[in-house]
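For reference, the structures are reproduced in the following blocks.
Taken together, the values in this text are just the output of simple stated rules run on the coordinates, not laboratory data. These numbers were taken from a predicted model, which means no experiment stands behind them. Cβ atoms are built from the backbone, for glycine too; each structure is taken alone.
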Structure P
Amino acid sequence: MDVKLREANANDAATCGSICYEAFKAIADEHNFPPDFPDRETAVGLLAAMIENSGFYGVVAEAEGRIVGSNFLDERGSIMGIGPITVAPAVQNLAIGRRLMGAVLERAHRRGAAGISLVQAGYHRRSLSLYLKLGFDVREHLSCMQGPAIKESVPGVTVRPANDSDQDACNRLCRRIHGHDRGGELRDAIRDGTARVAERAGRITGYTTQVAFFAHTVAETNDDLKALIGASDRFAGPGFLAPSRNGELMRWCLSKGLRIVQPMTLMTIGLYNEPAGAWLPSVLY
């Protein structure tokens, strides 16, 4: 199959979004897991927003004049995140995914990324094999958590909407925990009104861009993390991602009625620092 790659544009959103929905649903159905996107419209909306945002780079694969897949790179920080990568079910296993991955990896290296990350479905052995072959290392086992909003506060911790003046403190906290900040994503979340901060004695001890699949959270302690999760009115998308080895947090989530939806795996190339605090990754990390 003669496959050509090109940069994504706004006119691609509907087709790429439909393929994204179909591809994720097909692999989830095959393994008896719920799909990452509840419907076609949600996938189209997400990819349209990513194409419109100058902080993302999108690449489209075409064969015989039709779109057969796409991939995206979050370029808003020194650590760049990959995904979602999708290939139309009818043409999977023809190395199109490898070419789409190669394109964004080359882009990330060309733009001087200190590190590159992605999160893959733990049940999808083919994607795990591909990413290992491309040089990614497994860093963390994750659990996707979903359920009703907890709506509980943590004594001594106040949660409020984040504003522009909080950015420096939040970025310092992220650098302390991860060794780098995610200021671009934080800035977008403050603009969109989804970011929240946790405070103790007037000092920011945690923040979240949203407790959701495509968002991240960092905090000094599990109590700060619990406060941010407890203050969330919903967990957007399939849920939020939690490091499975954080037993205290996992037991607390399960005791509050949340459930594990699916296992996932954080993988990286390049710079990666063992987190020095409490955290929730996004599906792009």
Structure Q
Amino acid sequence: MGFTEQMTDFLVQHQTLLRFGAFAGLLVMFSLLEALFERKARSAKRLQRWPGAFGLFVVGGVVSRLLVAGITVGAAGWASAHHVGLLNWAQPLAPLFAWMIAIVALDLAIWAQHLAMHAVPVLWRLHRVHHSDIDIDAMTAIRFHPIEIVLSLLYKAAIIAALGAPVGAVILYEITLNAMALFNHANLRLPPWLDRLLRAFIVTPDFHRVHHSVEMAETNSNYGNLLSFWDRLFGQYRAEPKAGHARMTIGLEAFRDRHDLLALMIQPFKNALR
């Protein structure tokens, strides 16, 4: 049995523990690091923002489990079993190379989805729940409307099937993507030299914070999730916010008051300005 087969078996057998362990451990770790190495002063108390975000996370998890549980890994397994998708048609292809292609292609697909969430008005109504947070920290990474979560999983499953992405690569990418979301939303101060080095390859907290600016020209930039070069390649990159990280305003002008679960759940259905 080759390396990728062994890795796939390990990831499939332990995916629940790996997903939850990486997510919970990193959420706690980054929340603690934010207290020690804060990048930007908060404008609200954590108790004003965190319960609503956590409530969305729970509701989204329950809804997605009831409606589309395991759909992404299932799509990868179905494509493999039925020899469907570009990577399955490209055989013989070195398994490790197929994993690399799958991870890069999935990241591009998620980048394109993120762009669409901003460009299409009905999708923006859902996605603005994430952007209406008036501070940005690791908890912002879980602040997504349940409908957006379900639509995202359906989209991802379709891409995975069309690509013929290997099961192991899908699990590894999803674990990595969740870890990166916690990292690049963290209110974390990195040494400038480290930020410059990392953002040449991946999305850093300073890179992503620009995307949460109240200035819509800045909000509509820096869509990257894992790899940072998609924004440069497609002309969507902004190095810094106009006001600077310390003075920039986070969030949306129309949604600055309520951040409880009910307010976040009904927010997409309000006729408010961007």
Structure R
Amino acid sequence: MKFTKMHGLGNDFMVIDGINQHLNLNSQQIVHLAHRNTGVGFDQCLIIERATRNDVDFNYRIFNADGSEVGQCGNGARCLALFAKHHGLTTKNKLKVATKTTTMNLYINEDNTVSVDMGQPHLDPQQIPLLAPQQASTYPLELNNNQQLEIHAVNVGNPHAILIVDDIFNAPVADWGRQISLHKEFPEQTNAGFMQILSPQHLRLRVYERGCGETLACGSGAVAAAVIGRLYHHMNNPITVSLPGGDLVINWPNVNEPVLLTGPAIFVYEGNIELF
């Protein structure tokens, strides 16, 4: 199987052409390939496939390192767009792709960054999904040690819980992130974002991704944080989101319109691997 290793601000991917080669990967194979000592190593495996609908260019499948398939990855979408163009799967600079849960418009810019139309965020608990009786700006969440948190929650193609912190560098991301991600109040689990507001147009963010753990960058997490900043914390458009791997820019001038995420996508290497 041929593959390409790519990353978006250190959030790394194994990108696979599922159009010109036959694939039938199972979850155990993905877990093996994701292992950083014995496999290729990645946060997510991305597969581009032929479109199954007339209104899209490609199907875009996303698998976490634990083998689970998810419906959104903004950093991965940027990599997918440059992968498709680089390997001659398209000549377009504007692509429309369908994932498990959503449809995304991707724009390859002149400077080789990629902008991703992330659609409109969903705040209704049923759409997140979150086990809460009604929509609210924050929701109480109790952790294992009786620690009481107040979190924001939003779905931007996948679920995100956002916790506002004073010091991002000392935030208990590994411990609290895992507990939030697996919390019973989120029936499909969730990504957990730890957000520090620096100014009305700048925030810092660390994300514990469901099925992966903490990553160097999370595109959908950056969008979720910016949405929460705009709605509940008086932040102004556009918003720069500084992640451990670098910066993303989120544009959401009108809360009734889709959110636009812009950032880089980088090729690392290409290879072949035998599947067992």
Checklist outcome for this item: Value 16, 54, 29, 2 of P(r) over Cα pairs in 10 Å bins from 0, in percent, for residues 120-231 alone was derived from the coordinates of, among P, Q, R, structure R
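If semi-axes √(5λ) of the Cα gyration tensor in Å, for residues 24-159 alone comes out at 33, 18, 15 when worked out from the coordinates, which of P, Q, R was used? Walk me through the intermediate numbers first.
On the way: P: 27, 20, 17; Q: 33, 18, 15; R: 31, 21, 14.
Comparing all candidates, it corresponds to Q.
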Checklist entry - For distance in nm of label points 7 Å out along Cα→Cβ at positions 104 and 248, which of P, Q, R scores largest? => result P
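helix-only ellipticity at 222 nm (-39500 (n - 2.57) for each DSSP H run of 4 or more, over all residues; to 500) was computed and gave -5000; which structure, P, Q, R, did it come from? Display every interim value, and only then the final one.
Details: P: -10500; Q: -20000; R: -5000.
Value -5000 for helix-only ellipticity at 222 nm (-39500 (n - 2.57) for each DSSP H run of 4 or more, over all residues; to 500) corresponds to R out of P, Q, R.
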Checklist entry - If we compute distance in nm of label points 7 Å out along Cα→Cβ at positions 40 and 224 for structures P, Q, R, which one ends up with the highest value? => result P
